[in-house]
Structure P
Amino acid sequence: MEGPGRGRPVRPTWVEVDLDAIAHNVQTLQRLAAPAQLMAVVKADGYGHGAVMVARTALAHGARRLAVAVVEEGVHLRQSAIACPILVMGWTPPWQYSLALRYDLELAVSSEDEARALAEAARREGRKVRVHLKVDTGMGRLGLRWDHPRLAETAARIAGLGGLEVVGVFTHLATADDPEAPLTEDQLARFARIVHALDERGLRPLLRHAANSAALLRLPGARYDLVRPGIALYGLEPFPGAVAAFGLRPALAWKTRVALVKEVPPGTPISYGATFVTRRRSRIATLPVGYADGLRRALSNRGQVLVGGRRAPIVGRVCMDQVMVDVTDAGPVAVGDEVVLIGRQGDQQITADEMAGWMDTIGYEVVTGIGRRVPRIYLRGGRPVAQAPVSHLL
């Protein structure tokens, strides 16, 4: 595959992002959430898919707002000519207030001290910053504690600060992916009481929001004015069975090519530490992908890939830049053949969640961990329309 507008091929390890799948997922989630607005969460470079292309696609198909984790992510979107409201959900340190103001980013506020410092910075620059009050209803992370004895009074003081406009109040659900966990209902009940207390003080932010992907899909009462899907936008599982149940489409495929195939006798050690030794005459394929690309070392002697429409096991330790697989039972395999790390080939599929299971982690970590030196190829109608290249390789 060649990069659009360039006469040379991309690196032989790459990610394909199906923008039609992103569009489909956004529309599916928006229909489910209506009349609530949809805020597309594109932090961590769009969960490894590429924030700018995902954001543009989401906004073109129903999203009204975007969310990121840190100021730099919001600045990157603004510098890419994205003009919609963008919320920075994480902590913004005081030395970044000026940058956030310059790029018209909305900020989360977790304490009165933080709000006062931000208001002072905004007044100094002659600007007004839009903020969302973060309430900790049970996550134990950022936010004003739900059981703060004067939470509504504190919120009122924050709202009265010059330089700030409180446009939202929100919380984050810790166990929405687990239908058996009682904490979710407790959190939603606490949030409802807080919203009511703010109403009684005349504080009615335009946007009340609590629903992440799992809550959007499972809990209609969590949707309020705005929903914040992240993982579901990308067609990945916020909880087991969600993708199939709601007709979501995985957007990401991760692929590489065979660099070398060699036949070796029984007793041949493979890779660092000789942790795998062949027991039979074997064909071993070397692939140009390793843990520097996000193929974790934890997959050593545990993971699988698809080649020739069949599964082939990873053998030996995953190296920084290469990995070996046993293709003895995979049929004819030649240099240059396409290998699927995540995605479909023939009637076989490896999902991000399956790969995560081999490493005792979650699909989120798998896709966000795919390295920056892996080019992203964007598809519409199955054809490449754009490429996010790796600058130092061009």
Structure Q
Amino acid sequence: MSLWDTLLIPADKLQQLRTDAAADRPTHAWLFTGATGAPHREAAKIFAAALLCEQPDPQNRGCGQCKGCVTVMNGSHADFTHFSTEATHISIDEARELVMKAQDRPTVGRWRVILVEDTERMPERTSNVLLKAIEEPPPHTIWLLTAPSPTDVLVTIRSRCRPVQLPVPTDAQVHEYLLAHGVADPLAQRAARLALGDAQEGYRLATDEQAMARRELITSLILNVRSISSAFNAAEKLTDLADQDAQAVAALKDEQERQELLALLGIREGERVSPSLRAQVRRLEEQQKRRAKRVSSDTLLRSVAQVQTVLRDALTVALSAQAPLVNEHLRELLEAFCTRRSAQQLLEDVQAVELTLRRLRTNANARLALEALMSRFVYQ
């Protein structure tokens, strides 16, 4: 199975990316966009892997098996720079470092590929630093940018990039993906509903009982808030569950990447790594350490988004709408919850979660933001 097979994106978008990855002169700058749940980040990284794939046949690039693909996906490829930030803004100094990196000639691959996530966090002054490098990059450099939507990126930047706007996969698409990967119904249907459009998350929920248990605990938290103390306890519990989930996700991915790299280098488990290969292993470990904080942040955002599904379900119940519930297993608790809150309050609750998500994305104190959110549900 190639890396392309893991992407749930429209066929025309997939073909566009595959064709350009196989081209002798692909477009020099791309902007991948999508709302929460859309696989725009994954698509950008897989496109980077295909650009640096070692398959001799261009049509097979993005194989997922060669050293080029594996090291791009784990972040240790010498010609691939993957930049993401936890800060509110991308600084000018960080942008200058990327511009300097873009000048380097590739050492082992065909291209120097620079992937910049969260381009919406780039203020105008920082964007101006990148502008010239993106507008007229060296002939061997390809820029890949990601953002939630094109309008989040300054027009001077987005006008110089080829756009790839990706939708959030539907529950039906995630369901089909899970069935194709050996998950049977009714578990596949349930995991698809809970995945919020993320096929990889759906597969994790379907194959990891502890992950599913944490998911169910998170979604039930607001339904049991009665007092200020229980609201604060719910905020603490949500943070703890998100941390546990992040650690589990990171540990699984880190070990998988390590095993793949060792196999590529011809090193057996427990065997000493020779000095000549140690730099590649160390590069992977450093990349994993840098990624750990981002995994924690993304997992917390996903956990808060899961709380929002409960409120949307409650609004559906309150309005007697004929629509399926994401959290069907909580129907009785939702009906009881709706006796304590009006439809107007529930709508305001959904908006409050959106505000909390925005605050968390701008590095607000997570504990305080969650305590403020949970305090809304104290039973009056």
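Here, each number is a calculation from the coordinates, and none is a lab measurement. These figures come from a predicted structure and were not determined experimentally. Cβ atoms are built from the backbone, for glycine too; each structure is taken alone.
Can you tell which of P, Q yields 0.00 when FRET efficiency 1/(1 + (r/R0)^6) of positions 24 and 336 (r between Cβ atoms, R0 = 25 Å, to 0.05) is derived from it? Here the read-out was taken from Q. Ranked by FRET efficiency 1/(1 + (r/R0)^6) of positions 16 and 240 (r between Cβ atoms, R0 = 35 Å, to 0.05), structures P, Q are led by P, which has the greatest value.
Here percent of Cα pairs over 36 Å apart was derived from just one of the structures P, Q, and that gives 28; the source is Q.
Here distance in nm of label points 7 Å out along Cα→Cβ at positions 72 and 192 was derived from just one of the structures P, Q, and that gives 3.0; the source is Q. In this comparison of P, Q, the computed figure 1.26 for Cα Rg over 2.2 N^0.38 Å, for residues 168-351 alone is attributed to Q.
Source structure of the calculated read-out (helix-only ellipticity at 222 nm (-39500 (n - 2.57) for each DSSP H run of 4 or more, over all residues; to 500), -8000) within P, Q: P.
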